[in-house]
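Chemist: Please find the structures below.
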Structure P
Amino acid sequence: MKYKIVFSDIDGTLLNKERELSPLTIKMIKEVKEQVPVVLISARMPEAMHHLQEELDIRELPIIAYNGGLVLVNDKAISSVVIPLDTLKSIHDFNTENDLNVHLSLYHHDEWYVPQTDFWAEREENNTKVAPQIKANAEVIEKWTSENKGPHKIMAMGDEDKIDKISEFLSKNYSEDLHFYRSNKNYLEIANKKISKFSAIEYLLENHFKISTEDTIAFGDNYNDVEMVGGVGMGVAVSNARQEVKDVATTITGHGKEDGVAQSLHKIFSL
């Protein structure tokens, strides 16, 4: 079958052990994009994706950020779904009133606010190559209230037992309204439940590319990739993917840190 578009997750899927694009991955994607569009799809903010697009020579193509919460075409939002500010305030209040001191990173489009420079902020800055702005969570809530904005993503980072408490609070109060999943034991990623990577792919295919999901390939590794990998024409799990992703995948390729995506593209597109 001749596939017409490729979507790829980034972290855990596309980057090598140095959290960079390998020469082989760059070469393969540059060759593939001469045949079909290659679109990056991630929990990351747009700015943390643009430099990767530039390395791959696909900067002109759309991106899907925040697990589907923000879809950009020509750097303009064609779909934007945020977490209500009241929900953010409730999470913030639970964090402070219980003295959890969990780091809450707050994201809206290309705004990224951290409450202070700490281990978590520095780790994320190193991973994404983007520098955050320092502003207390309460001040960000006040600012966004006046600007009528909400977060595209909340990232809760901290000790495992404290992240457990945040997760339990969300399960009890917001299981119908929010997506929240552990990208690892210290990270809890939070987004509006109305969106997913797959819903954003469907939106972009219908409203921009005019391509069917059956003609689509998607690569992924984590819980937030399950619906996407299971829903497209060819869903590819890297070998390090969660079992839940492998269970719905059409096929499994090599390890994400060892050019698994590049290997698969080479085979699918006969490069």
Structure Q
Amino acid sequence: MHGLEGRLVVITGASRGIGAATAVAVAARGGDVVLLARGRESLDAVAARVRERGVRAWVIPVDLRVDVDAKAAAEAVLQIGVPDVVVANAGHSIARGVLECVERPDSYTRSMGVNFLGTVAFCGPLLAAMVHRNSGHLIGVTTATARIPLPGWGPYVASKAAFDAWLRAAGPELAASGIHVTISRPALVDTGMVVRRRERSRRGVAPERIADQLVGAMLRPRPEISPWWVRPADVASAAAPHTVARLVWAVTRRRAP
């Protein structure tokens, strides 16, 4: 069974992890893909896997931390065609506490560049083109911790939470123009971003599982994809923010390497 034949799917952060798995899953469904990430060599390897399934793949290296480059990459995508689906998946994970960031303020700028500012700059021209056509689908990959406090991960959580809030604000606006918006909030995923924390990685979800969820949303658009416990945890956090934050900190601190 296919279902994505003739559709153009753009994926950021496509060189590994969720992005690479999603590219392969889209190809298996018959969709063509545009792959974006920083490393051309890794992108070329994913593109080869995609083309083995008889569909087309394009590679556009880009560093989303550079605003001008992000916009240029969007224009390069539009030279290929107006996307049917954009999967804004690129992410940069930095696990540093508040005091650790005092001497490393770049922890915030790097995180915001990839996880929010550059991603939004990239998505803008593509969304404008989709609105002009009156159809399209934006899938933003944030994190379960965008809704739940995670002490010790301030740069990552703050930047992903910014993107999450932007997606929630953009959804109603874009719906009027026929654009679906889906927010994917995965929990810990077993990708290269957590490879340094092996004991955590062993508890991570396989990226292929997240990819299957994203492809499912492409076939049947839905507003959110989250683990079952995110909503009750979000409610608990809103009701007792300090208590929940202390509890999460106590648990994660014990699990830290």
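Chemist: Comparing structures P, Q by mean count of other Cβ atoms within 10 Å over residues 32-39, which one has the largest value?
Modeler: Structure Q comes out on top.
Chemist: Thinking of P, Q, which structure, once relative contact order in percent (Cα under 8 Å, 6 or more apart) is computed, gives back 18?
Modeler: The read-out was computed on structure Q.
Chemist: Which of P, Q yields 2.6 for distance in nm of label points 7 Å out along Cα→Cβ at positions 152 and 168, as computed?
Modeler: Derived from Q, not from the others.
Chemist: From P, Q, which structure was helix-only ellipticity at 222 nm (-39500 (n - 2.57) for each DSSP H run of 4 or more, over all residues; to 500) = -15500 calculated on?
Modeler: Q
Chemist: For structures P, Q, calculate distance in nm of label points 7 Å out along Cα→Cβ at positions 16 and 128 and state which one comes out highest.
Modeler: If we compare distance in nm of label points 7 Å out along Cα→Cβ at positions 16 and 128 over P, Q, the biggest value is for Q.
Every number in this text was worked out from the coordinates using simple rules, so none of it is lab data. The model shown is predicted, which means the values in this text are computed figures rather than measured ones. Cβ atoms are built from the backbone, for glycine too; each structure is taken alone.
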